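The structures considered in this document are given below.
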Structure 1
Amino acid sequence: MPADLNPIDDVDRITAAWQRERPDLDVSPLQVLSRVSRLARHLDLARREAFAAHDLDTWEFDVLAALRRAGAPYALSPGQLGTETLVTSGTMTNRIDRLEERGLVRREPDPSDRRGVSVVLTDTGRTAVDSALFDLVAREHEVLSELSPESQRELAALLRTLVRGFSG
């Protein structure tokens, strides 16, 4: 007897119960979005574990990653970092202070603005973010291993369409 290609999961049970209890409602969005929510929880845990293995919190990785993605000389203004990581200037100042204390970033005068400051990724910070990214990507490949490369591209395109509505 062939294995069921789409076995019942918790979301199927939940939506079936809602359909039974509230047949007047179309609960079909739960089929997609409850799974996305559950997947997000698993991904958040995997991210936290990958970063913790490198003695980083998620917010620390986010700041270091923004600097690393900026390319050489791996420097951004505090305002640019706030925009990249979606936090307020006060929060970013605190985060920069804490990362600077750990030797992961340093502040330097902004060469293009005498009144400004640049936050620069140190060699220690670059090593930390590169190592954490390596582990993160490995874990995410594992999460997606159930899908073919074609299915991954298709899913990415579908999710891009949904997320586009929330982008600034």
Structure 2
Amino acid sequence: MNYATIKPVDIANGEGVRVSLFVSGCRHKCKNCFNSEAWSFSYGRPFTTETIEQLLGFLAPDYITGVTLLGGEPFEPENQPELAKFLEEFKAKFPTKDVWCYTGFVYDKELLGKSRAKTPYTLKMLKNIDVLVDGRFVENLKDISLKFRGSSNQRIIDVKQSLDAGEVVEYQLKKSSM
């Protein structure tokens, strides 16, 4: 797996102060994607043990709320094995910090249903993700007034509650984020 960039301090991609990992590779190719250079799986740098160590170091300060995975597309099958491993390490080291993930795949229809995204690693990833922003960016549904979403078709999902309930439970943003 390659990654496009790491933002060691990010306040735009989830609640609180976060570390954001932008992975490489995306087959969705949404019109006017904000990060189209990361569509190529070969873009950026290899995701190595050293990259994980660097990420964990960025995540250590108390003021960091958690990590956000974006892309490219974190749930592309090629990216899932490395991200599942990273998320397990992250949760073991920082059990009180959260994980946000942005995906173009629809949670209940594609990640839990039948699609090219569903692999033996999909559920492992989901079990370590707290908040999932799902759905492809749709240019004609773009709405800059939405918090943490680019278009109105996208949902902000509480993954743990959704897995427990067996249905989509929307995440309730904290008042400080509204």
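Summary of values
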| item | result |
| --- | --- |
| Value 9.2, 26, calculated as Rg and Dmax of the Cα atoms in Å, for residues 57-96 alone, assigned to which of 1, 2 | 1 |
| Origin of the value 23.5, where mean count of other Cβ atoms within 10 Å over residues 73-80 was derived from one of 1, 2 | 2 |
| With distance in nm of label points 7 Å out along Cα→Cβ at positions 25 and 137 derived as 4.2, matching label from 1, 2 | 1 |
| Comparison of 1, 2 - label where Cα Rg over 2.2 N^0.38 Å, for residues 49-128 alone is highest | 2 |
| Label whose coordinates, when P(r) over Cα pairs in 5 Å bins from 0, in percent is calculated, return 1, 7, 12, 14, 15, 13, 11, 8, 7, 5, 3, 2, 1, 0, 0 (choices 1, 2) | 1 |
| Test item: helix-only ellipticity at 222 nm (-39500 (n - 2.57) for each DSSP H run of 4 or more, over all residues; to 500) calculated as -21000, pick one of 1, 2 | 1 |
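All of the numbers you see were taken from the coordinates with simple rules; none came from a lab. On a predicted model such as this, the values are computed, not experimentally measured, just so you know. Cβ atoms are built from the backbone, for glycine too; each structure is taken alone.
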